[in-house]
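Read the figures in this text as sums done on the coordinates, not as results from a lab. Just so it is clear, the model here is predicted, and its values are computed rather than measured. Cβ atoms are built from the backbone, for glycine too; each structure is taken alone.
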Structure P
């Protein structure tokens with residue numbers, strides 16, 4: 001063929017082995033033939049899926065087919081980032097290069113986080129102990145890498161946020177489960193922790209996902225004291241701080257300089273998709289987190305750091321969001337009570353109700369699938385958060401639209417009435 005007719009398609013070389021000999025079906029895309037690759041993933045990648053994502057996919061598929069879905073499965077605010085944060089980003093997009101920042105975050109943002117602890121909790125936290133991360137998820141990975149070695153034993157609560165377990169497992173760390181339930185208000189006791197035997201670490205959250213449980217000052221202090229006495233590296237996830245409905249929630253930093261705290265702009269600051277969080281850790285651990293970040297992430301997104309800095313000046317708007325969650329919480333608790341589903345964890349913080357549905361007699365995964373199919377109500381089965389008893393529980397998120405929550409409760413109440 002002439003030069004103008006030459007094909008630019010890539011050429012495949014089969015080394016004399018045809019498809020039958022390989023034992024694979026081939027797929028032709030344009031002029032290129034692709035065969036499935038028989039490649040085994042790493043052992044460390046063999047972690048459980050996050051089932052709430054499957055619920056979200058099923059809900060999206062239902063919506064794509066033209067059917068209504070009332071969303072009580074998503075653990076994120078339905079509100080936007082605060083107006084001041086959006087304005088700051090708009091200005092930065094016009095005037096700044098938005099290049100890399102230092103691995104620990106901009107000095108201005110780290111100073112603002114330190115100021116937040118001073119204003120909110122009356123604590124003086126050195127900036128050197130603060131590292132800005134790519135969301136609380138980034139805080140977990142970097143923090144766990146800095147704190148623990150492969151083969152260490154680290155305890156997590158069950159029910160609890162599943163990514164703690166999955167991250168630790170992927171890092172080659174042995175996970176020890178601490179079951180908590182109605183009898184302890186879904187909070188761990190020091191007696192339980194003593195029964196674990198030697199552990200290198202403990203991860204707790206206050207307020208908790210999925211239970212909404214808050215650790216009061218006396219209980220949090222007792223856990224910190226236990227950890228310090230046994231040289232246990234304690235990580236406290238405080239991502240839902242600010243989203244509480246009773247007494248103020250204490251930070252673990254008030255009780256020890258040895259604790260590592262994880263926080264984020266996702267929940268109280270209503271900035272989930274901005275992927276911005278932070279770690280406060282003992283100085284040697286914070287330095288290790290920063291070194292790891294230099295290689296693993298370089299830095300948190302610069303545009304998000306601009307937004308985060310401005311968000312600290314938007315407390316009035318953020319508190320209005322919390323007031324809305326408080327009203328939503330009452331709508332859901334009242335609706336579940338009328339439906340006969342009143343056996344639940346203390347919903348003192350975050351925006352979740354962790355509800356025992358075992359009396360219905362249907363596994364929670366099947367129940368959530370039925371509610372989505374029959375009622376158009378999306379909820380999360382408990383197996384994500386509790387591998388032992390999660391089939392008995394459903395997590396309801398009340399971070400969404402108040403009108404949708406009210407309608408969802410009416411549908412569930414009618415569904416329950418029809419079964420009686």
Structure Q
């Protein structure tokens with residue numbers, strides 16, 4: 001595990017690789033679709049690097065609701081309002097915010113059609129559309145089913161609904177969760193969610209249990225999570241992997257029943273996290289492949305299917321770098337710097353990117369994983385020995401400090417992105 005000091009030192013060194021304003025000579029029109037951690041960061045960074053650029057951020061929602069830390073809302077550690085961020089800071093940075101959605105992209109004409117009837121021309125287009133759900137992947141689970149079996153994988157009303165269901169459940173009830181196969185948004189997210197639901201149950205409904213049905217046999221930070229569950233929630237969380245019948249094959253929302261190859265599980269509260277794909281505009285723009293995700297090259301994150309279109313964050317597939325808010329933020333900065341260079345007729349620099357991901361198992365119990373990535377053979381690959389995970393044997397209050405680091409990280413990235 002790289003030390004925190006060494007990691008931050010490396011992060012600073014990576015930041016030095018970004019072109020300074022003085023070197024940014026290009027100008028043009030850049031349209032950014034999607035106002036999350038990837039898109040909002042890209043739009044802001046483009047204006048910082050070259051104020052002459054005409055940058056438009058297309059985002060229909062006046063408020064962005066953050067998925068990072070939304071699991072804490074389920075445990076009553078935060079309110080949903082603390083997850084909400086507006087775009088005034090983006091506007092103050094000089095970005096034009098179009099409060100509508102993108103409905104189509106003409107890659108040949110380099111235009112984006114908007115739901116309000118307008119059309120935007122661009123020299124470079126950045127798509128950061130997040131995820132959509134593959135509604136056909138689990139028979140019985142569609143948009144209507146989410147009212148009974150919320151996914152809460154897009155933070156907001158679904159998060160509030162799941163929290164209310166947990167609060168309404170009787171003590172001694174059964175919470176059943178399902179986790180999808182890779183790839184999906186935030187690989188450690190389902191396991192953090194299971195932990196924080198158990199944290200709340202232990203306090204308020206200690207006779208209750210949680211069953212986690214998984215479409216995988218392994219998951220991110222697995223030993224750390226399982227050690228924490230044994231320490232904090234003995235007998236409360238049961239994880240069922242793919243090889244033991246964990247894959248959900250269908251659901252019945254009316255009876256809150258989840259079926260697997262090996263059995264039926266009827267829940268008092270059911271949280272189904274379905275398989276995912278890139279946001280809908282990606283397919284309309286022609287940058288999503290048969291998997292539903294968007295392959296990109298690892299220097300400027302330009303689509304390998306459509307020239308002039310860059311794809312960031314959860315929608316993209318690019319190798320070893322996972323889908324996380326930190327990853328989207330890092331990619332956005334590199335992409336913005338690369339676009340400035342490309343518009344000026346120069347080749348972008350080879351990037352070095354960092355990702356770190358904190359997970360809470362309780363209010364004062366955190367774990368983390370960190371990685372460093374560089375381009376190699378058309379993909380982002382791990383830099384050997386440059387990352388790692390929290391120590392298995394926590395000493396000197398390490399877990400408590402990591403919980404504090406997690407909160408500090410969230411405040412910092414939210415402030416940097418939304419201002």
**Prompt:** Computing volume of the Cα convex hull per residue in Å³ gives 135 for which of P, Q?
**Reply:** Q
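Work out the source of 19.6, 54 here, i.e. which of P, Q gives that when Rg and Dmax of the Cα atoms in Å, for residues 43-138 alone is computed.
Numbers: P: 19.6, 54; Q: 16.4, 49.
Computed on structure P.
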**Message:** Given -12000 as the derived value for helix-only ellipticity at 222 nm (-39500 (n - 2.57) for each DSSP H run of 4 or more, over all residues; to 500), which of the supplied structures P, Q does it correspond to?
**Reply:** P
**Item:** Origin of the value 1.2, where distance in nm of label points 7 Å out along Cα→Cβ at positions 131 and 235 was derived from one of P, Q
**Value:** P
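Ranked by FRET efficiency 1/(1 + (r/R0)^6) of positions 163 and 227 (r between Cβ atoms, R0 = 30 Å, to 0.05), which of P, Q sits at the highest value? Present the calculation step by step, with values, prior to reporting the outcome.
Working: P: 0.90; Q: 0.65.
Sorting by FRET efficiency 1/(1 + (r/R0)^6) of positions 163 and 227 (r between Cβ atoms, R0 = 30 Å, to 0.05) in descending order puts P first.
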